[in-house]
Structure 1
Amino acid sequence: MKLKVILSILITAIVLTFSACSSDFLQYTAYGTPTSDQFWKTSSDLQSAVDGLYFWTGMEPTTGRGFMWYENASDNMITGRDKAGAAILKNFTETGNTDRDVTGEWPNFYQLIHRCNDVLLNAPKMNVPAAQKTEAMGEGYFFRGFAYLWLAPWYGDIVSGGIPIMLPTTPVDSIDMPRPSSVLKNYAMIISDFQKAAAMVPYLQDRAVTDYGRPHKTACWGFIARAALYAAQYDPTYFTVCSNYCDSIINSNRNSLVAKYSDFFTPAQNYGPEYLWNFPSNQLEGSELPGVMFENGGWGKYNTWGYYQPTLELYNEFEQGDSRRSATIAMPGDVLSFIGTNNIVYAVNPLSVSSPSIMACSKYLAPFAGADCVGKSVNTNGDFPTTTLCPPVLRYADILLMKAEAMIWTGQNGDTWLNQVRNRAGLASKTGATKADLKHERRCEFAFEPGPWRYLDVVRWGDASTLLSAPLHGLMRRADGVTIANWKVASPGTYSGYKLNPDSVNVVWAARTYNSYNDVFAIPYGVMQLSKTLVQNHGY
């Protein structure tokens, strides 16, 4: 269902089909309970149920800010404007009773799990065409796996356990399930769900264009690889699973890198060769993330929100000549196009910027460039700043770097896959790439993207206690606005395009105290209040 279709079907489907479903975790009707005596009878019933699995795609707690607040606690970014709940998360002082954008993720995705279970329970018993039944179950398995993969890495580990596993066969009086002993049980189920989905859904290229945005085979394999990579931090044998499923995608020849890095972050590449999965969006509905990122208030041209801003630590990670830097970060002196103004010189003309670090995320600016973009590629409502750019959740570059990581971490050579990503960025190939090289590439490649999270990367690499305790830096505000050359002098280091003059650097976020239990976050307070069996994560 390409963009508008995938979004517009939901209102009717949700209201008519699932009106009995509560939005609160653990407050559901029994699996398979119809909203009318006639439901789960016809092909249209089944299609409505499947279409209802997309209800979350336009919800702020998921495709807007949501878990970006957890990612904001990484060393890549700082909070660009005052927000008490965000500061609590970033400073590791939260107890689960924080911003609604975060606390809404758990109930939303457990409702998705519930709806998937309804489909998986009822579809096999329906007198509908076999092909429709297979597609419905494939989507049910896909989205159940996706829901668990979206939640489990943030809340589950091998200390406090995984997150509750709900199946179509779970008795209604047992819905308030205890946590499994380990998050590895979640990853095993996630992998199984995506394996089943992969056997039931086609390749993207075998779908009608109007069905782009529905699950497809290589997306299933890609999410298996991601789940296995996360599981490998606890059980290294999962590196083999990750590697094998990356091979399945690579050898299918269905995907490739877009030639120019910045071109991927344009609406034209929403379903291009690098795409595996994204948040569907258009100028009417979908993901607010592009509008959330940039300059607060958009200099009066459009109501962008200015929430997530780069750190110098991220900027300095880029090598000289890395094309990803200018595609990701707007620095003072960079020329931008915004709402028809093609000569905005960032932090010069206009001089005023909202970012405390005097840098901005520029990765998602493409829809905002044209003079006629508002109403065409950008939502007319600045309080709901969706765009025609679908933020990527899983793309081919991630497959290549997951493959490289699986090889390097098991003592093998990952150069072939890592260098494809480097070469696309305009960088020379590595010989005998190291773990440090892999970590560097992931940071530069995926900054500000929902899915290949920096926070989860440094946790699983064991680097969090060092990196997430250190102060974070930005640039000093300058009054003249013209002597941009004085901000920096060419002096490439190992991974640095420029050495900043000492009087240009400023601490923009103080050092924090990171404890080992901060590897995961607190289960939301509202969820804990509804349950009699859930045990909060250790340390919270």
Structure 2
Amino acid sequence: MEPKARQLRLMYPDILGLERGKYLLGDWTGRTAFCIGVYPLTLDREILHIPGLQFDIGLPDIEVHLDVDSMRPGWEPDTVVGVGDAESGGEPCPVDPRFALRQAIEPWVERGLMPQIAYEFEFYLMEPDGEGGWRPVPMPSHRVYGTGPAIDPDGVADEMVRTATDCEFDVESWGSEYDMSQFEVNIKYRDALAAADDAFLVRLLIKEIATRRGNLATFIGRPIADRGGSGLHVNLSFRTEDGSNAFEDPSATDGLSLLARQCLAGMLAHHEGMAAILAPHTNAYKRLQPDMLNGYWANWGYDDRTVGVRVPPGRGATTRLEQRTADGAANTYLAAAAITGMHLSRLAADLALWATAEFGFVEFSDAFATGSSIMPQKKNPDIAELARGKSARLIGGLVTVLTMLKGLPLTYDRDMQEDKEPAFDAVDTLDLVLPALAGMISTMTVRVDRLAVAAPAGYTLATEVAEWLVRRGVPFREAHDVTGALVALCLARDCALGEVSDEDLAAVSPRLTPDVRSVLTVRGALEARTTRGSTGPGPVTDQLAAAQDTVDGWREWAATQVVPR
């Protein structure tokens, strides 16, 4: 947007997720300086001893540059707001949460995928209790999924949402939650960085509108001991270059692609470690209890609100995974970075497995592998293993913070000086791992011959038989039973699906005509998949071309805009 206000409120997130910023007036240019000591600064304004960020280097300036794409009308008179990127010495500041999220996004963009994020905030609205504290706003007619004066008698929540939409935030819905004076606000899907900006600013807007009205909006996990907690549900998917959803596979029985399943596995594998970012305060663990509807367990389910990762029922453009561990006090940038980045570990684990002699699906370049010290025939997948191992280092840092937090009382203690070093180490680790992993993938050889042998093993083409029947009008339940009977026959005779005679096919079911043989080879099965985004040769060629166009575009941009370190 074009600036048409008297002042710019330029903000950036610190590691705690708090907004830092200044009002820029007059002929402002969208950049200004701050002291680097903000990053090791605690909630009680103590600057922790973190080398390179405090007194040892003289507390120098960082410069925050406005990202013009984040600009929008402000909720204060004659003010526009925007979020900036922090630089130190002319380079991205390595501890800037926005930079951490950019680093997590970059490897996916190189693969032709853009992470999509949507945030669902829950919060309590409080009022003064007359004794210097706060209590829930009384709402005698409150009900879950309520609307109107019954759940917002003073119109405070309505003012929050109207103000947000006036400021051009794409609020999708809002309403009352389970407990009295508890609300939920849902922000529409966007590219990950823009979505994190929206969440960062909307949370601030809600707090400041509440303050303007004499109230308090609290996003912490469980502010009231005898009531339910408040979550921050982070919804994730990936958009391809042609605009389709990479998590959808119409040919799968549940509509989920392999990528969606891999990302789901990554979420579960790193569930405990991510809690330090997604649930960063002691209070969060009053909410994260095994008998509450939250992300306590490392489990998942279809449209199940009792699990850690929910697979909502929508398909097509709305196919997504919903991570339910976080609460609203989490740093929205680091939460998105953690959820996006953990999938890289899963990718590295798959590649290391596929390079083993038992699989032999890929072979790594000598530049990204080494020989064994005692087995000369062995090539070690070093980069994949190190990337997987570095994820353990990242998780170790998170568990360090988590273990430290669990012993704290309700307020800040000196223990908190230990929370910054693991965060800074995580940024350094990702800066090392991501380029190495990209180089390894770009130089590896895919063993098509081994894949061709493995693909039909274990009667994998049975699914193609069931889908072939469905395309001919057979209900899936019946198609499933028929295919099961065919597999049972093959098991009894120790033969492949394609080796069954036409007579035996008809004996299993009259619906199994000889035409079914068109999908009883790997090539035939693939050629039957023609929908956009599927695994057939045509759709895959289209996706590769789109991915290459995206990579070429980013390279062209980087050649003129990015300054090498």
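The figures follow:
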{"read-out": "Per Cα Rg over 2.2 N^0.38 Å, the highest-valued of structures 1, 2", "value": "2"}
{"read-out": "Given -10500 for helix-only ellipticity at 222 nm (-39500 (n - 2.57) for each DSSP H run of 4 or more, over all residues; to 500), calculated: source structure among 1, 2", "value": "1"}
{"read-out": "At a computed 18 (relative contact order in percent (Cα under 8 Å, 6 or more apart)), which of 1, 2", "value": "1"}
{"read-out": "Value 2.4, calculated as distance in nm of label points 7 Å out along Cα→Cβ at positions 46 and 134, assigned to which of 1, 2", "value": "2"}
{"read-out": "Of the structures 1, 2, the one that 0.70 was derived from, the read-out being FRET efficiency 1/(1 + (r/R0)^6) of positions 70 and 142 (r between Cβ atoms, R0 = 41 Å, to 0.05)", "value": "2"}
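Just so you know, all these numbers are worked out from the coordinates, no wet-lab data involved. No experiment lies behind these values; they were computed from the predicted model shown. Cβ atoms are built from the backbone, for glycine too; each structure is taken alone.
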